[in-house]
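Dropping the structures in below, format is structure tokens.
All of the numbers you see were taken from the coordinates with simple rules; none came from a lab. Quick caveat, the model's predicted, so the values are computed rather than measured. Cβ atoms are built from the backbone, for glycine too; each structure is taken alone.
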Structure 1
Amino acid sequence: MNYIVTTTNITKQYKTTTALNNVSIHIPRGSIYGLVGNNGAGKTTLMRLLLGLQNPTSGQMKIADHIKTGAILESPAVYPFWSAKRNLKYQISLVDNPQYSASELLKIVGLKDTKKPVVQYSLGMKQRLGLALALVNQPDLLFLDEPLNGLDPSGIRQIRDLLIAINKEQGVTIVISSHILDELQKIVSHIGFLKDGVLIRECKSSEILDESLEKFYFEKFE
């Protein structure tokens, strides 16, 4: 198996709290990898470690050579009174040898009505803009923390389909966390189950196709 990310027994401690405890994960190149767990399970902490925003207390991480990363860990930082296109043009101007124009990125994420200021966008439109911004440097590996949160059913379907298209058409490996478990099951190829900072199980999503992910999680891990 060709892994783009592996970790070996990584632990992250904050004073008296252990956020991650001996976590070993294996993220295949080209996959959509879902991180499942309740609040405080360690999903965001794990993403921040893999992005290099924090260092583990112990353990090892290995990320494939020459990998570019993108991420949405919270609301994307934008100029709210600029349009989507102007925000993208500004971010592109900060990148060496950009591969995409603002118009190309807007087309990839399916964002229309881009002349009005971002402050007037719906949540779904802001999520699309966030994805476009995360794709500015043409990442090989994309981290998304709760990208479906707060969306209505139509918005969830649209973002879900968009992530699948980005994975297949752009060849981007995606690591995604979400508490909307049944929707996550429709996206991911591999799943890691976290509970209280411990990786309880790692498997292909096809291994639990006979039951809903939400039912499986709460019966097995709650």
Structure 2
Amino acid sequence: MDHAADPDPVLIRLREGFERVALVLRADLWAAAGDASLNPAQAQVLALLASRPAGLRAKEIAAHLAVSASSMTDTIAALERKRLVQRAPDPADARAVIARLTEDGHALGRTFASAASQVMAALARLSPSEQADLLLTQIKLIRTLQQAGAIPVQRMCVSCRHFRPNIHPADAQPHHCAFVNAPIGTRDLRLDCGEHEAADPDVQAATWTSFADGSPPLRAQAED
């Protein structure tokens, strides 16, 4: 039998590992949502909108949570009836509608977003260097999935116009955030930053190359 086309066993094991972690995350979400008399989808919407105070359109929320637009419309309507979400005209397009949290919804959303979980407890048992390595791996995986169109674009440091990778190569915090004008290390890198401003595609590509290679970007070299 020809096994040349079989996937690498390590890839299968990694996928299985992610599936097991996802099971625990799902169980934690069900428990937290149940305590608040909500279903998991409603809890996810509140947690997402807690980091988007300006609000999002229903189709944007659906894309972030990988569900259908019709089911998201039903979820938002249910949250609106519970007075956790309110709908309003989109400032960018009066013909469109955005959903944003009410005061009670925001408080509950922040609770879901920061809730302790079994996975968080397991992550806390890793060493600081292991945590940093895992975060770096996550960033690489998320970027690859973004480029494949599998998930929506995330507000990560590596795609932000304020991010300067490896311009302090001799320091423990080798990168720089121009928004706060401060050095940052791997543990400081964000997957979802409220101050994120997407860089131009060419700049993003150059920034990623510098970040992955461990070298400063050409623009930083030119400034030096």
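Structure notes:
- Looking at volume of the Cα convex hull per residue in Å³ for structures 1, 2, the greatest value goes to 2.
- Read-out mean count of other Cβ atoms within 10 Å over residues 9-16, computed value 13.4, structure in 1, 2: 1
- Identity of the structure behind 0.40 (criterion: FRET efficiency 1/(1 + (r/R0)^6) of positions 49 and 129 (r between Cβ atoms, R0 = 25 Å, to 0.05), calculated), options 1, 2: 1
- Calculated for structures 1, 2, relative contact order in percent (Cα under 8 Å, 6 or more apart) is largest in 1.
- Computing mean count of other Cβ atoms within 10 Å over residues 81-88 across structures 1, 2 gives 16.0 for structure 2.
- For the structures shown (1, 2), distance in nm of label points 7 Å out along Cα→Cβ at positions 89 and 201 is largest in 1.
- Structures 1, 2 were shown, and helix-only ellipticity at 222 nm (-39500 (n - 2.57) for each DSSP H run of 4 or more, over all residues; to 500) at -9500 was computed from 1.
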